[in-house]
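Following are the structures in question.
Each reported figure results from applying straightforward, stated rules to the coordinates on display, with no laboratory input. Everything numeric in this text was worked out from a predicted model, so none of it was measured. Cβ atoms are built from the backbone, for glycine too; each structure is taken alone.
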Structure P
Amino acid sequence: MSESTRAIILSHWSYANARDWEGFASLLDPELRYAVPQTREYIEGAPGYLDMFRTWPGDWHATVKSLVCEASTAVCIIDFVVGAEAITGISVFELAAGRIVKVMDYWPEPYEPPPRASQHMKRGAGEA
């Protein structure tokens, strides 16, 4: 199962980089939960997660630097490049029945979140 988990996560980033939103959406469980504990942001549902990627500003690209997978969990380290700025992202993915059900993003550098074009992004008091 970890090989299929690996394939799903690599497809996630490949579809995102290609802006293939139909392919990207096919990997997501409808009830997907997304959270950024550092900024207390979260999204409930696959449409919101898709919209966050679709509306992310700038000409961005993610390169997978490391990917460790188990049966239903993966930890992925990426270089996320927007224009001339590159930042490291750490994502923890949880899968069920071959779909992504939860994503937790961690960004090692402290930051305030950028303005969001997606109406699905919320900000709460704690981790989702």
Structure Q
Amino acid sequence: MSVPISALVLYVKDIPRVQAFYLRHFGFVPVPSSISGWQLLTNAEGGCSIALHQAAKSQKSGAAIKIVFSVPDVKTFIAKAKKQGFEFGAIHEAHNYCFANAKDPAGNSISISDRAYRVKHA
């Protein structure tokens, strides 16, 4: 039985700052909640949610994971993000798809990739 991932939990020190980043650049929407130190973000396109959890003072930001966002055109997305003050690294090409990497405000690794749009799975 295959079980889908419902959410990724990111431990962050500044929830409002990281929330604003995912809303602005990736179109996530906050789920209203009265729970202190917790913010769930959903995506209108469906798929995995991101849960922002208040990090303890001693906890290091930037987990050992990478969140990959599927975009139809990496170059177009990077150009739009740059106008909003969000910089990506170099565009890489591998096995007929492109990707680029960056970090969110909490130091978590993120990537954009057009793989889902370009690579056909058998």
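Taking distance in nm of label points 7 Å out along Cα→Cβ at positions 59 and 107 for each of P, Q, which is largest? Walk me through the intermediate numbers first.
On the way: P: 2.1; Q: 1.3.
Going through P, Q one by one, distance in nm of label points 7 Å out along Cα→Cβ at positions 59 and 107 peaks for structure P.
When you work out mean count of other Cβ atoms within 10 Å over residues 43-50 for each of the structures P, Q, which one comes out largest?
On the way: P: 19.0; Q: 12.8.
By mean count of other Cβ atoms within 10 Å over residues 43-50, the leading structure of P, Q is P.
For which of the structures P, Q does the calculation of relative contact order in percent (Cα under 8 Å, 6 or more apart) return 31? Intermediate values should be presented prior to the final figure.
Numbers: P: 31; Q: 24.
It must be structure P, since only it matches.
Using the calculated result 0.98 for Cα Rg over 2.2 N^0.38 Å, pick out the matching structure from P, Q.
Details: P: 0.98; Q: 1.11.
The value was obtained from structure P.
If we compute distance in nm of label points 7 Å out along Cα→Cβ at positions 35 and 67 for structures P, Q, which one ends up with the highest value?
Between P, Q, the highest calculated value is found for P.
Quick check for you: by mean count of other Cβ atoms within 10 Å over residues 27-34, which of P, Q is greatest?
P
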